[in-house]
Structure 1
Amino acid sequence: MGKKTILAISGSLRSPSFTEKMLDLCIEGMGENIEIRKFYPHKMNIGPCISCWACWSKKTPGECVQKDDFQEILDVYQRADYFLWAFPLYYFSFPATVKNVIDRFFITLKPSQYLSARGTTEHPKRFDSHPKAVLISSCGFPEIENFDIVRQHFKKICDESDWHWAGEILISAAGVSNVPKLFDDKYDLIKKAGMDLVDGVISKEISDAIAAPVMDAKDYREICTAHFSGGIMGIAKTLSIGIKAVINKK
């Protein structure tokens, strides 16, 4: 069996990045028979789609007037077996730099319209690319429901792009990811999710286990508030709640 190509978008603007750690653990779980092409949109020269429709014209079909770094992503996309989108939740949606990349995939569509098998109107696709797509994201609030909007949006993009939705890796309460040992079980599960992906799709059982809370939501709100309050009292409260969470986890 030949190597599979992974196209990965690492969309966190932070360094080090907890979300990128999630992405790398998933890729690690996928084994060694892979080619990895990872892109950082915020470090690239990628302009927004300007809605000029030049790529839909008869003169330059499928060709963007913007000669920038998006072409590197598009080149890999056309041969990718897996498409991993990793980003932190910014105001309940994609970070702007990631959404910018998504919008540029307008070039993969043709201008005509037809009725799809789902009973909705869509565009024919310019490339015969159908990668397995995975949503990987972290959130600073404790409730997993904060991902609901972006999950629905991502699945819609998969449908309209003819990508095979292959699961999700979502972690809320990411503000305590630096508490020692608190997330160790999740890290092992993310690697298992990568193994699942190679065999087909990430199972709901593993996705749910990764998304399970690590502490009481009230405690989480208190530890985050104390952290940003700072001072000796803030540090003391942060440590005490973190220790409590680790003890309760055992």
Structure 2
Amino acid sequence: MTDWLGIDGKIAVVTGAAGGIGKAIAAAFREAGCKVAVLDINRDAARAVAAELGKDALAIGCDVTSADSVSAAAAVVAEAFGDADILVNNAAYLSPGSLDEVDVAAWQRMLDVNLTGYLRCAQAFGAPMLARGSGALVHIGSISGNHQQAFSNAYSASKAGVSMLSRQLAYEWGPRGVRSNVVSPGLVRTALSEAFYTDEKTRAAREKVVPLRRIGRVDDIADAVLYFASERTSYVTGEEIIIDGGYAQTLMSHVPRPGFNDD
């Protein structure tokens, strides 16, 4: 079946697209026939990704904490390709910190990237979608937004905020033809998380707690993003899909039961 997703020729914008999950998402959109804007605060890294993707891939340096930077990026995309059909809010920032000691400025910085930055991009790239009466927003959340990740500063709070932001956008913008959904990854092997998997014992222990017995791949996340952005989910908005191999469903497995929890 040709163009099963129904997005061939669409214009997709991916933030934080210079590596890891973002790069996989950008590559998946290109493979599906989309024109892709590769946005990242690291302009050189964005250019390298765009060069790999080839024709109809555009690199733009963009700081999602700056309204001017986001607005400028939207203008560049519109001039080069036209108004965006799809926005993937993927840019994220994580730094450790316990809540009794975390600096408020560091807390605010994470919220500014992981949550407020999503709103800035939704406003800038969503404005023409609202005017046109069609468009799709996909936000990258995390299972940490539903299950707190301790000692991670504002990360869990920011990702919980992403889910609510998406649902509010879905309600407010749905009548105007724009959908908004969330893809929340679990354990995923990327360049940033590779240190956790180079140790065989740690990798095996992590795989053991996932019902599907493997760590997620970046393509697993990209596939879900494409699905939410596609015509196959044209009647889906305000939803969240968790891509974690079933890990989030294992809570009761931690309750000791003789004969079941024994190593």
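No lab work stands behind these numbers, since they all come straight from the coordinates. All of these numbers come straight from a predicted model, not from anything done at the bench. Cβ atoms are built from the backbone, for glycine too; each structure is taken alone.
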**Request:** Figure out for me which of the structures 1, 2 the number 4.4 belongs to, where distance in nm of label points 7 Å out along Cα→Cβ at positions 51 and 211 was derived from the coordinates.
**Result:** 2
**Complete:** Calculated from one of 1, 2, semi-axes √(5λ) of the Cα gyration tensor in Å reads 37, 20, 16, and the structure in question is 1
